[in-house]
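Once you scroll down, you'll see the structures, which are given as structure tokens.
Throughout, read-outs are computed from the coordinates displayed, never taken from laboratory work. None of the values given here were measured: they were computed from a predicted structure. Cβ atoms are built from the backbone, for glycine too; each structure is taken alone.
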Structure P
Amino acid sequence: MSGRAAQFTQLARAGCARAGVLRVRGKECPTPAFLPVGTYGAVKGVPPDLLARLGTRLVLANACHLHDRPGADVVARLGGLHRLMGWDGLILTDSGGFQVFSLLDSARLDDEGVTFRSPVDGRELRLGPRETVDVQLLLDADIAMAFDHCPPLPAAPELLALSVERTTRWTRLAAERHRARCVTGQAFFGIVQGGLDDGLRERSACGLRELDLDGYALGGLSVGEPNAALQAALPRYAPLLPADRVRYLMGVGRPADVLAAIAAGFDVFDCVLPTRNARHGTLFTRTGLVHLKNARWREERGPVEEGCDCPGCTQFPAGALRHLFTTGDPLAVALVSAHNVRCLHRLVADARANVLQGRDPRDLPDWSGLLAPG
């Protein structure tokens with residue numbers, strides 16, 4: 001075993017797909033794994049004890065947003081992010097690069113970082129590679145992400161090249177800061193950039209591999225490119241990340257894309273899609289999407305999805321969920337959010353079972369309705 005803060009153990013392989021276990025600070029997460037997103041320290045509508053019962057082992061929170069509100073120092077005084085979230089499992093904090101660069105119309109970018117206005121109260125904030133390390137050490141997440149330059153797609157070649165250069169340099173500065181200051185066993189991951197340019201992706205990955213980080217992520221996808229381009233890129237870019245580290249694909253949660261990513265060799269994924277869809281009354285099921293507002297569910301006495309073990313399906317008829325949703329009861333969004341998170345976990349668990357048996361993770365005929373194009 002190496003001295004890295006994050007250990008990845010591969011248990012089986014089917015083609016490029018891997019089944020394994022990620023270990024950080026004595027906690028384990030079977031992989032492949034889907035990470036629900038708790039931007040401000042909570043997965044919206046899903047209490048932490050239920051989140052664990054749904055199958056969650058690793059969640060994502062956003063360091064940039066928590067730095068803004070309530071403040072990383074406040075979180076530290078409250079006992080750290082685990083205490084703030086009431087969560088005993090693993091936590092990964094995104095540095096906020098994607099969120100900061102989405103504010104560039106009102107932000108000032110330079111070679112040392114970004115100055116921007118708080119979307120909450122308008123005060124000026126500053127983030128760079130070293131600052132985001134300090135913030136994440138205060139939060140005391142189990143896994144901290146490097147600060148990256150994440151342009152939207154499509155982007156000019158010059159901007160993509162600049163983002164790779166900046167991300168590599170910023171990650172080197174951040175890794176030095178993290179190694180000098182971290183005394184808690186927090187893991188530190190880097191993010192490969194480069195858009196859909198294969199040469200830039202190779203350059204970015206090569207520069208980050210030299211830093212011997214605890215784990216590696218692929219960022220800058222699912223940011224405006226066509227879905228076909230995303231899926232085609234995954235098998236090209238997964239092998240750029242070290243095989244003995246966990247491979248993290250950022251911001252991907254559409255079920256068909258998750259399976260494509262697993263088949264390409266990625267291990268963990270995050271996305272707001274399950275909970276965002278829930279707030280609009282859309283549920284994932286094996287047979288396809290269910291839109292709870294549709295009148296056909298008004299008097300449905302059975303569950304939304306037969307065989308699902310989430311509270312919404314085991315305790316409520318679909319007609320009751322529709323009633324709660326149409327009357328604006330927050331319980332409806334909570335139950336649908338829990339269902340969607342559980343559905344993604346079930347899908348990934350079935351894909352993992354396939355890999356453990358040497359089968360293609362995409363060979364899931366029971367899920368064909370959800371995975372159908374469109």
Structure Q
Amino acid sequence: MEVQQRELLGLTSSDLCQFLESLGEKSYHGKQLYHAVYKVRQFHIGEMTDLSRALRERLQQCSRLTLPRTALSQLSVDGTRKYLFELKDGEKIESVFIPEEHRDTLCISTQVGCPMDCKYCLTALIGLARNLTPGEIAGQVLAILKDRQEPSPETTALAERSETLRARAKPVNIVLMGMGEPLLNLENVSRALTLMTDPNGIGIPPHRITLSTVGLVPQIFELAKAPVVPNLAISLSATTDEVRNRLMPVNRKYPIQELIQACAQFPLRPRQRITFEYVLIDSVNDHDDDARRLVKLLSRLRAKVNLLPLNPGQDNGMRSSSPERVRRFQEILASKGLAAYIRRPRGADIFAACGQLHHAQQSLPVVH
């Protein structure tokens with residue numbers, strides 16, 4: 001009879017102590033195991049020499065550590081790297097590593113696919129297969145960090161341009177902006193955030209983690225009470241309910257004013273602001289009046305705006321706003337005192353930019 005193995009990735013230090021006790025072992029071995037996995041980042045139980053050989057052999061029989069498997073890794077001309085991860089059940093997700101001069105950013109997924117049906121996002125075409133577990137969410141971070149520690153010959157050749165060899169020396173930011181709506185998987189996301197921020201574990205401070213949502217109002221209130229509260233980013237992309245209803249069907253349930261009121265009550269640390277992501281689509285949401293309405297909507301919030309020209313995707317009749325229109329939109333916001341930043345797309349040539357994650361993108365008609 002096959003022994004059912006316990007998956008250890010995703011368990012907290014307390015969970016692992018309880019697991020070791022259930023095996024009749026001393027609970028402190030659970031802390032040793034936690035340290036080995038999340039701090040030292042050892043993913044082969046047999047190599048954890050802090051544990052006795054007998055305990056390692058027993059753990060190998062009754063448990064396992066399963067990082068997401070890299071099925072494909074693609075390198076962009078700008079140094080961005082996209083990972084296609086295969087999970088234990090064969091489902092696939094995508095994550096992105098974005099090297100920058102003073103920090104590196106990991107964009108990770110929280111669901112297999114997404115049910116929100118935003119009209120400018122490729123992930124919406126997949127639909128939702130399932131939620132990711134805490135181990136699968138945190139596992140993306142661990143898998144990418146592991147990969148960055150041992151540069152491939154290809155990466156070495158491009159290191160001067162992409163600076164990926166300096167990854168270990170720079171702080172790491174995490175953005176939950178990959179596949180899926182994080183707040184639809186809040187329990188597992190919250191557990192993963194605990195693992196990612198624990199100073200005795202992965203050790204990424206909460207102020208370096210940002211969660212992006214389409215605006216699920218009840219879950220925004222739940223997130224505010226979570227053990228770890230990350231930075232909040234709202235995918236807004238419209239200033240009227242009429243336009244947002246068309247672009248983002250969630251708005252029919254949680255209209256703009258209700259969403260803004262929820263943001264007004266979200267707890268912020270000193271100098272912290274809520275980020276509003278605004279995808280600029282030609283002749284849809286990029287008029288001067290849209291910019292003026294956006295200023296008015298956010299006037300009572302501690303907010304900043306990221307302007308994201310629509311990235312190439314499926315043939316849905318939508319095109320990116322022109323560079324001139326994007327600059328004009330930013331100028332109007334800035335003239336009214338609203339901080340606004342034009343975000344340069346990263347990894348668009350490998351479909352790694354915002355709204356492009358779709359693990360079967362090669363079958364999609366693409367608009368250039």
Structure R
Amino acid sequence: MELTVKELANRLGAELIGDGSGIIRSVGAVGSADQATLTFLADEKHLAELKKSNSGAAIVNKAVEGFSQPQLLVKNVNAALIEAMKIFAPKLQPAVPGVDPTAKVAAGVKMGKNVSIGACVVIEDGVEIGDDTIIAAGCKIGQNTKIGRGTRLDGNVVVYHNCTIGNSVIIQANTTIGSVGFGYSFIDGAHRLIPHNGVVVIEDYVEIGANCCVDRAKFGETRIGAGTKIDNLVQIAHNVVIGRCCLIVGQAGIAGNSKLGDGVVLGGQVAVSDNIEIGDGVMVGGQAGVINNIPPGKKVAWSPAIDHKEAFRAFACILRLPTIIEQFKKLSARVDKLETTKTQSHEEKIK
């Protein structure tokens with residue numbers, strides 16, 4: 001794919017500043033962009049680097065003085081960047097509607113129009129799949145599971161029985177939906193697995209990364225709300241309820257029966273203890289450990305998680321510890337010296 005700068009500006013609905021005759025073949029970061037690459041300025045910290053850039057053009061939200069290449073002026077740089085990246089994305093062969101000859105599909109499966117079933121897929125009895133859905137190679141869909149319209153399951157995704165996946169959902173490779181939760185009782189000298197007879201419900205427009213696990217409920221359901229986006233390597237335990245439009249970053253773990261409100265953000269490696277409630281709009285910093293309920297709108301960090309301002313103050317104190325220790329040693333030495341002098345003076349008076 002190649003477009004002139006002018007053609008690209010038209011495609012993005014951008015105001016063109018400068019010459020529009022140059023050819024653009026790709027999108028890239030400021031530091032690595034060449035004459036055939038479109039770059040972007042999302043924040044001021046890369047402004048100096050942009051002015052030195054040899055890129056073919058740049059997406060900006062206001063005209064940049066000192067940048068001689070063409071500028072594509074837009075209201076929202078990130079939105080325009082997303083559209084540009086779609087334009088120049090690698091052109092892969094689309095999934096072909098139909099069932100691959102190597103797939104094993106039970107007789108009772110109901111499929112909508114233009115469904116694509118890849119190589120070596122196994123779909124068990126009672127499954128329903130909506131129109132335009134793609135089930136990539138190696139997937140396994142358990143009994144009585146329902147999958148909506150326009151959903152995509154990448155290679156080797158496993159969805160256990162009795163799960164519900166909504167419309168326009170994306171689940172990336174090797175993720176497992178509906179596995180048995182980690183619940184045991186110690187009985188007669190052994191850990192015995194508690195049956196998990198509930199389900200998993202994934203609402204519309206959810207995106208789940210690679211190698212994630214969403215456990216089925218013990219009773220009732222584990223639910224992920226519409227529009228939520230989940231990074232790779234995330235563990236979601238039994239009976240967790242996640243609200244709408246949440247962001248959960250890689251290696252986060254949410255223990256059983258916890259509830260997240262709408263718009264919650266969990267940073268990387270955040271751990272949420274069991275039976276925790278996190279209110280709407282809460283932001284949890286990376287590697288935080290959440291052991292208490294958090295009211296709506298709070299920003300927390302640290303482990304255990306505390307208000308982010310308190311966490312920053314605590315961290316600042318920790319950074320000062322070496323200096324404080326040195327000061328303490330000096331003060332201790334001075335006190336020892338004063339005490340020795342005082343003792344010697346007292347002994348001289350006695351004599």
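Taking mean count of other Cβ atoms within 10 Å over residues 216-223 as the criterion, the top structure among P, Q, R is P, with the largest value.
Each of structures P, Q, R was scored by relative contact order in percent (Cα under 8 Å, 6 or more apart); the highest score is held by P.
A value of -8500 for helix-only ellipticity at 222 nm (-39500 (n - 2.57) for each DSSP H run of 4 or more, over all residues; to 500), calculated from one of P, Q, R, originates in structure Q. When Kirkwood radius over Cα pairs in Å is computed across structures P, Q, R, the figure 21.7 traces back to Q.
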